[in-house]
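Structures incoming, each one as structure tokens.
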Structure 1
Amino acid sequence: MATATLSLSSKNYSSWSFRAWLMARMSGIKFSEIIVPPEDTAARAEILLLSPSILVPCLTYDGIRVWDTLAIGEFLNEIAPKKGLLPKDRAQRAHCRSICGEMHSGFVSLRSALPMNLKGHFKDFKIWSKAQSDIERITSIWRECQGAYGGPWLFGEFSVADAMYAPVATRFQTYDVKLDPVCAAYAKRVLEHPFVMEWIEAAKLEREEIEELEVEF
């Protein structure tokens, strides 16, 4: 049996580590976690969105090293095709890849203004106009996908797309973002998914704090 490890940084703050870990859990592979301390320069830069890192998240599987969350998702889909990380239908798969790519490369204002912080809660948080535009685009994606594919997840079954947008659901809760009923119900489902709950519980046990992400700005 292939051996696998997944390098991660903070479970409280690192959205990309969260996404990769969810994908690994979805794939069903057995893996061990390697936690890169938040004070590590590369890990800290990744958490603070200053630069990408080849250290976290990084999957090593049977001697093959894969970094970047989208690459990890594609690789896991190849080695575990029956787990449904990507939709079976080609058109749906193309749509899924498109919205995952949009999350991967876009929504910069949302990331900056509402950084992931699973232990935080900022009631009545003031949202910048650019971040609000990102929120409106994300919620339109959620409504469109659920309307097109019938829910309860973005492409019917829990997929890479839901893993990519899961940290956003946590951000909406952390920063008290008001959502329409369809999106509120979807965000609630995400937060109640067993894998998501498992990650959040682990995040609550972390002692490390990153001062820059604890400021209500």
Structure 2
Amino acid sequence: MKQHLIAPSLLAADFTKLGEDIEMVNNSEADWFHLDVMDGNFVPNISYGMSIIKAIKGMAKKPLDVHLMIEEPERYIEQFREAGADIITVHYEACPHIHRTIQQIKETGAKAGVAINPGTPVSVLDDILEDLDMVLVMSVNPGFGGQKFIYRTLQKIKDLRERMDIRNLSKLIEVDGGVGLQNAEVVVKSGADVLVAGSSVFKSKNPTNSIHLLKQVVKNTSIV
């Protein structure tokens, strides 16, 4: 049976209690840590960089899924890998030489992902699907947490899964933005493998239980 992964997004964590939140994820049923890096240029927000990721890596007992929402990500790939990134995802929209950037990520030993914004069609990935380990489909416009899920994304996930199936590719599809208990089932049924959950975990009264409930939903959901 196919395993579906939950990746809590630390962007929604309480940074005054970051150590406690990291330990909570370590002890939960979550599979990855999702780390959003924002530069204030590609997206209208600034988050954190290599030094914070390095500190998180020192405490984390699960893989670091690093999502670079930055311009010219190729300038920093090696540094993010050295800081502890296990998966490095760059945006299609930020990479004029996307093949080269994917190979750069792979040469560091990290797994390579490419993200697409809500307004970007999945067809732009046709030439690079074989080279990727993961596609991240943004279900909100990137830059801020707590946004509402864009339901048009479900068709994009289905289209992407169909493109992969036709070519017999077993790449991961990750979905990020507005994902929670209210839509986890339909997101998985559409073909998603990895659910990024930020506010739905860290803003809940019991984050550990929220992760547990999400895992229960994805375990009991079959793709149609």
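Can you spot which of 1, 2 the value 31, 16, 14 was calculated from, given it is Cα extents along the principal axes in Å, for residues 62-101 alone? Before the final figure, lay out the partial values.
Details: 1: 33, 22, 10; 2: 31, 16, 14.
Working through the options, I get structure 2.
If helix-only ellipticity at 222 nm (-39500 (n - 2.57) for each DSSP H run of 4 or more, over all residues; to 500) comes out at -16000 when worked out from the coordinates, which of 1, 2 was used? Of the structures listed, the value fits 1. Of the structures labelled 1, 2, one was used to calculate FRET efficiency 1/(1 + (r/R0)^6) of positions 94 and 174 (r between Cβ atoms, R0 = 25 Å, to 0.05), giving 0.20. Name it. Computing FRET efficiency 1/(1 + (r/R0)^6) of positions 94 and 174 (r between Cβ atoms, R0 = 25 Å, to 0.05) on every structure in 1, 2 gives 0.20 only for 1.
No lab work stands behind these numbers, since they all come straight from the coordinates. Here the structure is a predicted model, which means the values were calculated and not measured. Cβ atoms are built from the backbone, for glycine too; each structure is taken alone.
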